[in-house]
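Just below sit the structures, each encoded as structure tokens.
Values in this text are rule-based calculations from the coordinates and carry no lab data. The structure presented is a predicted model; accordingly, all values stated were derived computationally and were not measured. Cβ atoms are built from the backbone, for glycine too; each structure is taken alone.
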Structure P
Amino acid sequence: MEGKEEELVTNEEKQYNFYAMLDRMQYIQRWGLMRNTRQENLKEHSFDVAVIAHSLALIHNRILKQDYIDPYKTMAEAIYHDVTEIITGDLPTPIKYINRDLKTAYKEVEAQAANNILNLLPEELEPEYRELLMPDLSDEEKKKIHRLVKAADRISAFLKCLMEEKAGNDEFSRAKQTIEDSIHKLECEEAEYYLAHFVPPYGLTLDEISK
């Protein structure tokens, strides 16, 4: 009986670093090679992607009336889509995808980083977060969700470029066009709807938005 009590006390006192590690997202700065008028960190980027991904799932379900995609699962994956960058940092896209070998190597580094972060959880919770950090894309539902998260990630990057451009910073002009082209290449109806109907108000004044 005493042994069981000691084990219970030990388990209750054990500390897990997972959420403290997630809090470090605020220290990872994006667009490191670019001159920014306003710095963007990983934590706020993840929020933006989650909001956009959630909206894309709703557009998919209610406006395009396609087979149902869970908007909350989509939002959850979006929140965690770049968590490994706490360890790897934000490697600039031109470097990350410069050739197949480097792309493969970076994927392996991401997988190891994900496992390191998942090891900071109680084993009872780890499977739930593994689905978010390392989704199984052989599953059709997860594949559809991943597609929307990918589109949301690119829309978020496009909006960053748009806002920098509106602030008079032409450093992002070329990136803006490249990212916009990459969104169109996805052939994602949900993303096209967002670009057409929700992007134009970005950059308006508060009074203009509030009308």
Structure Q
Amino acid sequence: MKDNASVKKYVALGLSVIIIAVASYISYRYVNASNIYAKATHELEEGNLSDAEEGLEKAIRLNPWHADAHYELATVFKKTNKKKDALKYMSRAIALNANNPDYHLGIGFLYFNDIGDKVKAKKHFEQAFILDKTNYSACYMLAVVSEGERDFGKAMYFYKKAINLDPGLTMAYKQLAALYNAKGMEEQAKACWNNVIEIDPDDKDALAYFDND
């Protein structure tokens, strides 16, 4: 009985040592991945795309669950016009963290501007807005998509909402003014252009509008 007890004791001790060693190794990898990720994002900010790509790939090898590393690597690929790779890593980032509105916004822009899939773009802009009701960029893009679908009432709704979230968003005022003009609502359009001038007195589009008024 004593021998069995001793064996169990040593087995338990051995397992504890193994668990501690594995935990320490994993912790080391994750900490190292975070440090490499920080350096890589700095390289990205500096425009050193090759160094950023190398660092982000290394961070992902050390920690495959690092969602931000996947997303930033996608950003690198987008900047280097590698659309398929950008889509792959943005999709992986969302798979790892589906509740990050920035990921959905980013992949929405990728689908809208680079891949030309407006349906999927809209889906992700909608999800970004669901996750973050203060996301003025998602609002603005939902307005743009709605305008492209000729749903002008919805477009106006989202342009106004985007302006409420960011009163300095001149692009939204301009688009809204164009929709008002199309509806013959000249006073409302003029009010939008006045807002643009108040935000930026040198805005060329607004100055041209008032020169022709």
Structure R
Amino acid sequence: MMYKYVFFDLDGTLTQSEFGIVEAASRALAHFGIETPNRDLLKRFIGPPLYVSFHDFYGMSDEDSFEAIRVYREYYESEGVYQAPLFAGVKEALQALRDAGCRLMIVTSKPQNMAEVVAEHEGVSGFFEGIVGPSLEVKDPNKAVFMRRAMELLGLSDEDRSEILMVGDRFYDIEAAAEVGVDSVGVLYGYGNERELFEAGATYIVKTPAEIVTAVTGEK
């Protein structure tokens, strides 16, 4: 086996999270009179921290960004969090990795309490030894920080980095892995694209959850 520890992003890697996120983002923008006729454009809220999305994509001030986050969470925490089905093949891939002896963690930019709700609701929390993400108060979390926290929870040091693999669908995941010094898998079934994953330096780029297992174990 090539890797013993596998860290998974959540939105766009394990779960098809666009439904709840897009609706929550639409409501938050409508609160400021911003119309969103092209709802596909709101998929860019999947991956980056909310503060970054409102502040950078829509030029909101700090005050307005935090108000947008409040409106977003008002809907998301009551309804949207439950609208994130697993991608086809994810549960089977997780089972295969566990059967191969891998130790799994979720490392996400989604607030940790919400990530825990999603994992439990979708029936995959039992595959993971832990879920690591920011608190609700953190406005611009650095994913590399949470990767290192996951390492600490597993009792790992920098000497173990060659046995760790980060799996994600956006360049944020790949760049965080590079910052920590571990290999990465970019998945094409999520919300990123091959160019961004390649340019970010993904070690592997795969089309299906089953191919993640191949990257981890080296076996087809």
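Details
- Read-out helix-only ellipticity at 222 nm (-39500 (n - 2.57) for each DSSP H run of 4 or more, over all residues; to 500), computed value -11500, structure in P, Q, R: R
- In terms of distance in nm of label points 7 Å out along Cα→Cβ at positions 31 and 47, the structure with the greatest value among P, Q, R is Q.
- With mean count of other Cβ atoms within 10 Å over residues 63-70 computed over the structures P, Q, R, the top value is the one for Q, the highest of the group.
- Identity of the structure behind 25.5, 101 (criterion: Rg and Dmax of the Cα atoms in Å, calculated), options P, Q, R: Q
- For relative contact order in percent (Cα under 8 Å, 6 or more apart), the highest value in the series P, Q, R is held by structure R.
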